[in-house]
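Each structure below is given as C-alpha cells.
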Structure I
C-alpha cells in the first residue's frame, strides 16, 4: 500500500477528530448601554418557533458572563442569546473559540410565514425549517401548522424547508430589530415520488425477466402482493 496514502488518511482522520473535539465557549452578555445582563440563556442549538428554547443552553451569571461547554465542536458555530422574557436577543458566528465572545442584546425581530404546496392535493404540514445565522446552523422549527412564527435576534438569517414528500426550499432574509417581517406564502414543490403515491402504477418495459414474461405489466398483478426490489452496483 502507498505509504503517502496511509499518512494522508491518518492526517485527515486526525483533523476530523480535532475539528469535532469538545470546546468551551466563554463570553459576556450586555444590554444596549454596555451593562452586563444576568439570566440570559445562551446556546448554539435552538428550537426557534412560537416557543423558543435552547437544546444546549446555559444562563449568564450576575456579571453577565457565561461558560458553554460544547461536545463535538465543529465550526462554524452560531452563538445565540435570548433574555428571560424573550424580548431581546443577540447572535454571532464564533470566529475564534479561544477568545471571549461578546453579545449585546437588542429588541428581537418577529418573523412569520405560511407553507403551501404547489400541488393543492398535497400538504407540507409537519415540515421542518432548518435555521441558519450567517454561515452557521442555529436550530430548527417543526411546522405542525402551515402558518408559523418566531422571534429572532437581528442579523442575516436563512432557512431551508425539509419534508419527506417535498423538494427543499431555501430562503434568505434580514431580521431587523423591533420589526415584523412577513415572508408570506412559501410554496414547496412535491417530489416526483410523492406525485405518484396513491395513483395507478405506471406501465413499464422489462429488459430482462425471470419467472415472468417480458411483456408482463403491473395491471396483470392487480389484487396481488408484489415485491419490487431496486438494486445496483455503486
Structure II
C-alpha cells in the first residue's frame, strides 16, 4: 500500500530591508549670492543596516556634510548661489543607493530652490550737479535707491580730482531711508572749470559709483572806495 506522511514547516517571511530619503524643507527661496542649509534624513526600514551612498544632481552649487549613512542618520545639504545666478526655480535631486544581499536599492528626493534677484542699491545725489566759486563751499546729499530688499549699511568714499577741492561727509555710512550730507570746499586758488567728484558706496561685496560735477566759476570781486564820499569845492 501507499504510505503518506505530512510534515509542517514554519516559514518566517519578513519584508526585506529598505530605506526612505527625505529633505526638509521641500522648497526654499534663495536670493542670488546667498546660501542655505537643508536637513537630509535617511530612515532604515525592516532592520535595514547597510550603507547608503549619497550624491546630488543639480545645476546649483551643492555639497553634503557627509556622503554616506549607515542604516539611519542625517546629513546637511548645503546650497549656494552667486550673484550671477539667473532667477529661476532649480531642482536639487538627492540620490541614495545601497547594495544589499537582495540587490541595489535606489531612492531619490527632490527639493526646489527658487533663486530670486540679488539685493542691490544705487546712489542718489541731490542736487545732481554743483556750482561754486574759489574760496567758497557748496553741499549735496547722498541717499540710497534699494532693490530686492537690500538692507545693509553702505560705506561712503568721496574722491576729489585734486587737493584744491575737498569733500567731507557728516557720516561714514548710510542705510535705506537715511541720507548723508556732504560739504565741498573750493580753495581760493582753484582755477575755473568743471570737476568730477566721485562718490563710491560699498556694501556686501558690492561697489557702486556715481559722479557729481562741480562747476567752479571765476572768482568775483567787490569795489572798495575809501573814503566813501568826497566833497568838491567850486
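Read the figures in this text as sums done on the coordinates, not as results from a lab. In this text the structure is predicted, and so the values were computed from the model without any measurement. Cβ atoms are built from the backbone, for glycine too; each structure is taken alone.
Across the set I, II, distance in nm of label points 7 Å out along Cα→Cβ at positions 74 and 114 reaches its highest value in structure I. The greatest value of FRET efficiency 1/(1 + (r/R0)^6) of positions 34 and 210 (r between Cβ atoms, R0 = 25 Å, to 0.05) among structures I, II is that of II.
Here distance in nm of label points 7 Å out along Cα→Cβ at positions 162 and 218 is compared for structures I, II. The highest value is that of I.
If helix-only ellipticity at 222 nm (-39500 (n - 2.57) for each DSSP H run of 4 or more, over all residues; to 500) is calculated from each of I, II, which structure is the one that comes out at 0? The value was obtained from structure II.
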